Structure 1
């Protein structure tokens, strides 16, 4: 289902616009998971998120005009300011600059600059956030909209799925810029002190061995923020 959503949006964008956007968000979690067991439990989502470099509101309006003939419409029915509709799909175009629509994420710029290619089943190439930037962006998103409710947060669910289902994440974060490593470290250090986060880990793991593995990965990520 999620791959089909990505295919539809990628096809509508066309090759020219695909070069300038990176897919991110819950719809791309499935692209980052390399553990088959974890893949089976990835949550569904009803929207597709993209990040694009825009420098002002004029850029946003130009983008909207460019997207109209491709099937994307601003229906006026959404409270999310960056949301357009492509048929039945909700598609959020998130700008790198906060001044454009009044919100952004500190990791959008780095995520876009370090985006990696992913070949969809159709053969279409899209750009997606590399795992370290996906993780950092999700952590900041939870800061902004999680309201401290870890058990009901889609962001936390995606974060833990990535921890559980991508063994390579540890090495990838180890090679990321120091500011990203420190941010990830600080966030997880705080999370590990919260009983609710322990509950999420236990619920995801389902058994003591898997729980121990997740906690080991978290401890390693926390250690990446310690000065050497």
Structure 2
């Protein structure tokens, strides 16, 4: 069994190659475009998702058959064509060049996979079965979708705001950690759920920091 290392990858401005033009490739193209990747798609035909993204200037589509030589120079490659042999050759070439490749037809041929994902603003919850059963991971995400409502988007945005305030006002790492741990407790989240929460101003945040930093 492959022990995958979970990471969060910033693809803004990254040159990314996607081979394939079908539904699977279309879904990946939307995810990559949303992340700000500089995306090139190579496929003799393109589905609705890819054509829409191309029209919006979100990717560059090259309408021809791909080859393993196309992967040269890319740090991130997605082999999502309907040709399994082509996907395998692309994976071998990409891995040999020390780059990252995801293979839709056979996960273990690549060196990274995508988990099923739930997003609530800045909150990202991911689940994976390490390629054993992607549908099971998707089912788990659907369960989590029912549990984690929109209140988490507001909560995490509040934490993001407060983290910036704490970093500006507090130099000591241990005090920063203590303050953020206190903010992460359920009191604020419960207020958001009850719709009694009012976003703090910078002055209110600074007053809270000044008060709480003195407490042990």
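Here distance in nm of label points 7 Å out along Cα→Cβ at positions 54 and 158 was derived from just one of the structures 1, 2, and that gives 4.7; the source is 2.
State the single structure among 1, 2 that was used to calculate relative contact order in percent (Cα under 8 Å, 6 or more apart), giving 20. Label of the originating structure: 1. Could you figure out which one of 1, 2 the value 3.4 for distance in nm of label points 7 Å out along Cα→Cβ at positions 46 and 118 was computed from? Comparing all candidates, it corresponds to 2.
Name the one structure among 1, 2 that distance in nm of label points 7 Å out along Cα→Cβ at positions 30 and 182 of 3.8 was derived from. Label of the source structure: 1. Looking across 1, 2, the calculation of P(r) over Cα pairs in 10 Å bins from 0, in percent that yields 7, 26, 26, 19, 15, 6, 0 traces back to 2. Once Cα Rg over 2.2 N^0.38 Å, for residues 142-205 alone is evaluated on every structure in 1, 2, the highest one turns out to be 2.
Of structures 1, 2, which gives 1.00 when Rg/Rh (Cα atoms, Kirkwood Rh), for residues 62-133 alone is computed from the coordinates? The structure behind it is 1.
Rule-based calculations on the coordinates, nothing more; no lab input. Keep in mind the model is a prediction, meaning the values are calculated, not measured. Cβ atoms are built from the backbone, for glycine too; each structure is taken alone.
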